[in-house]
Structure P
Amino acid sequence: MRVKIGNQWHDSNLEPICIQVSQGEQAEIGGMDRNRAPNGKYAVFPDSWKAEKCFEWMNDGEEFGGKSVNLANLVKRQMEFSSETFGPGERLLGITDHIRKELIEVEQSGGELEEWVDIVLLALDGAWRAGNHPYQVAGAVQQKLEKNIKRSWPDWLKADTDQAIEHIKEGEANG
């Protein structure tokens, strides 16, 4: 079972899911017309939502194969594939060596998406191999994004596009 709450999908293969439905909702689910809901989607919306907004929310992610991507699920699949293909263990030096090689491929390709994704997958591989659960990895990604959003950054218009733009460390002037 997969459940979408807000904009996040949850999968019962990875975490326990409990839903509580009213008697009316039980009847609606039991009598679901698969011609109107071929993917078996059943949703309940706030009364204030208009039909257009409801359908937009339900179909969000269809352009990515009919489902939104859940980072924790992705890390779990990466764990399964990688441990079966490359064996157990931390593999820190092997993964960082591979990332360096992939960075060269990104530059040589002119920044092709597939080359960037190789680096993402290797980073996820390193994160779980360091002893982290898929939900810890996903949570850490979200926390780091929030931390970066709150940081002060120099004016990107004045930055050299061939150099890293780093956040302003506490006590530094924004110059």
Structure Q
Amino acid sequence: MDGKPGSVLWFMGLSGSGKTTTARFVAEQLRAQGRRVEMLDGDELRETICKGLGFSREERFENIKRMAYVAKLLSRNGIDVLVSAITPYREMREYLRGQVPGYVEIYVNCPLEECERRDVKGLYAKARRGELNHFTGISDPFEEPAHPDMTIFTASASLRQNGGAVLDWLDRKPRFMKAAP
């Protein structure tokens, strides 16, 4: 390790937008470059360190704080961290920008209609029937990022195009990514 902290690439957007798929693709490419990389998936963390938290605004913020803490621990040890989490409120993203060194805000933009079409778990349908409370995009807001570091459009570009755009952006911003060992 060269003593430099890793970056924290935070992929945010609606459920079904392609956050995790894109983050995994980018993580694979970074590993192939010899980088130390860890993925933090919001759905997986809700089953472990965030278990028991609901979906109220306060509980969602606590969820993000816990994820940010883990991301900070990993990144300060030279690991590049890719986080995939809805992160629906601007206030959360402002918190992350102020608390997480090396934070890169990546907005995974996808129209609600496309996210609903992709929904294999049927969560959007349940939310529309009123069976799920506080569901982002239906009964709870998603506040679009005002100034993300980058935006990718998963309804109009392929996984390879979007992943490549993230990697190209990182190549042009060397302060975010340390050189491979």
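Values quoted throughout were computed directly from the atomic coordinates according to the rules given, and no laboratory measurement underlies them. Quick caveat, the model's predicted, so the values are computed rather than measured. Cβ atoms are built from the backbone, for glycine too; each structure is taken alone.
For FRET efficiency 1/(1 + (r/R0)^6) of positions 53 and 101 (r between Cβ atoms, R0 = 35 Å, to 0.05), the calculated result is 0.90, so let me know which of P, Q that is.
The value was obtained from structure Q.
Using the calculated result 17.2 for mean count of other Cβ atoms within 10 Å over residues 109-116, pick out the matching structure from P, Q.
Numbers: P: 11.2; Q: 17.2.
Working through the options, I get structure Q.
Out of P, Q, which has the highest value for relative contact order in percent (Cα under 8 Å, 6 or more apart)? Present the calculation step by step, with values, prior to reporting the outcome.
Numbers: P: 15; Q: 35.
Max of relative contact order in percent (Cα under 8 Å, 6 or more apart): Q.
Quick check: -0.53, -1.10 is what I get for log10 I(q)/I(0) by the Debye sum over Cα atoms at q = 0.09, 0.15 Å⁻¹, calculated from one of P, Q. Which structure matches? Walk me through the numbers before you get to the answer.
Working: P: -0.53, -1.10; Q: -0.30, -0.84.
The value was obtained from structure P.
Tell me which of P, Q gives -12500 when you compute helix-only ellipticity at 222 nm (-39500 (n - 2.57) for each DSSP H run of 4 or more, over all residues; to 500). List each step's numbers first, then the result.
On the way: P: -15500; Q: -12500.
It traces back to Q.
P, Q: which one has distance in nm of label points 7 Å out along Cα→Cβ at positions 45 and 125, as calculated, at 3.0? It would help to have the intermediate numbers written out before the result.
On the way: P: 4.3; Q: 3.0.
Derived from the structure labelled Q.
Given structures P, Q, which gives the highest value for Rg/Rh (Cα atoms, Kirkwood Rh), for residues 85-164 alone? Please report the intermediate quantities before stating the final value.
Working: P: 1.04; Q: 1.00.
That would be structure P.
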